[in-house]
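The next part holds the structures, each set out as structure tokens.
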Structure I
């Protein structure tokens with residue numbers, strides 16, 4: 001089985017760093033690069049792109065709402081034109097930096113509240129998908145399965161890559177448990193290894209209520225700002241490879 005392991009990277013600003021990008025880049029097959037709105041800046045973006053190129057790691061835009069103080073996790077009201085242009089701006093910024101380094105943006109993965117908005121609202125999902133399609137129809141959209149993001153992207157003629165979030169709790173409807181709920185973020189390597197093994201063996205995850213829920217995915221995500229993220233990512237990779245899996249970028253899985 002071939003499977004992608006990805007993580008959100010470059011989520012600092014100036015001298016401030018969130019996550020250990022240098023260690024994570026050696027574990028993952030795809031990097032979702034912050035594009036300067038919720039986090040990131042041109043220098044950090046360039047550093048991530050260069051590291052990814054050297055290690056043959058695929059890169060994707062990780063656009064968020066313009067909310068550095070809230071790390072892109074607060075809802076900001078925008079009209080359709082504003083939301084579209086904020087997305088286009090971020091993807092274009094990373095494309096320019098990637099081109100200057102001889103690398104290429106292959107996917108888009110929405111960050112935090114932008115992703116929540118698109119997941120819940122068909123109109124938002126359609127707006128973003130159409131904008132991505134106009135930029136480059138070869139871009140892959142990362143998404144949780146059976147969401148408005150996945151459906152809108154497919155209607156726009158884009159390929160989608162569905163994700164299992166190794167470090168986040170699910171409810172019995174297959175949705176993520178809000179971060180403010182206790183035990184919604186998993187930091188134990190043993191717990192993550194058990195979840196990943198269950199996902200690989202059965203295609204399921206045990207919800208926070210104790211019910212098994214089907215998860216249709218070809219990629220596993222570990223958030224770089226989760227405490228112990230590097231070891232969690234290593235745990236995911238060890239578990240995949242121990243079972244005979246091959247860690248492969250989504251850009252190759254869907255080629």
Structure II
């Protein structure tokens with residue numbers, strides 16, 4: 001089993017003062033500059049205090065990611081609640097930067113309201129909007145998300161080729177979940193193996209969603225890679241490392257070294 005490994009840009013902005021934020025293009029260039037063959041996962045905003053892309057920043061980002069082996073995108077926090085026009089805008093942004101996948105949260109599709117009814121026809125139109133732009137929507141598991149993910153597949157279909165909806169398993173969120181038995185990470189990966197389109201990789205102490213560097217927490221990475229091999233996953237995996245306001249570059253290098261030592265990654269072309 002091999003993974004195409006990438007790095008999320010979110011770690012360059014999480015917990016850091018806005019004055020310390022690099023431009024999106026510079027963040028991409030620093031990832032590429034590691035020489036590890038990492039793809040990138042981009043966000044349209046850098047943080048809650050970000051007013052949006054400044055003139056010329058998107059063009060610089062598009063130029064920077066052209067040197068990356070692959071590009072994926074993640075919805076900004078303001079669209080983690082139901083906002084159809086916002087989701088279309090995020091898909092359009094993903095398409096402009098060349099992202100093949102846009103990761104969304106259950107709330108993005110209105111699936112976080114147990115007593116509410118998601119607008120299935122409108123969600124289908126949004127997924128079609130992504131298909132027309134060659135952007136697959138990947139629904140990420142927040143902790144304890146089995147019911148939301150199952151609901152999405154029941155309502156929208158469990159074949160990503162037909163629905164344009166895949167699943168992104170965040171391994172830290174799955175490890176912290178209490179809705180999937182004694183081995184929740186195994187259950188999440190095996191349960192959604194037919195829809196698995198993307199992975200988010202980070203570690204945890206089993207209590208906090210701390211987005212630690214893989215290898216520093218309680219997740220058994222050799223066992224995880226064995227599960228991925230067992231379900232024949234051959235897709236992309238993005239490191240979502242947050243280092244308490246520090247640059248994530250050291251964490252990316254450390255995590256890539258761990259996975260390479262396990263024989264689970266190959267350099268991207």
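Ranked by mean count of other Cβ atoms within 10 Å over residues 173-180, structures I, II are led by II, which has the greatest value. Among the shown structures I, II, from which was the value 21.9 of mean count of other Cβ atoms within 10 Å over residues 45-52 calculated? The read-out comes from structure I. Given structures I, II, which gives the highest value for mean count of other Cβ atoms within 10 Å over residues 61-68? When mean count of other Cβ atoms within 10 Å over residues 61-68 is computed for each of I, II, structure I gives the biggest number. Given a value of -12500 for helix-only ellipticity at 222 nm (-39500 (n - 2.57) for each DSSP H run of 4 or more, over all residues; to 500), point me to the structure among I, II it was derived from. Source structure for this number: I.
I have 27.2 for mean count of other Cβ atoms within 10 Å over residues 29-36, calculated from one of the structures I, II. Which structure is it? Computed on structure I.
Read the figures in this text as sums done on the coordinates, not as results from a lab. These numbers come from a predicted model, not from an experiment. Cβ atoms are built from the backbone, for glycine too; each structure is taken alone.
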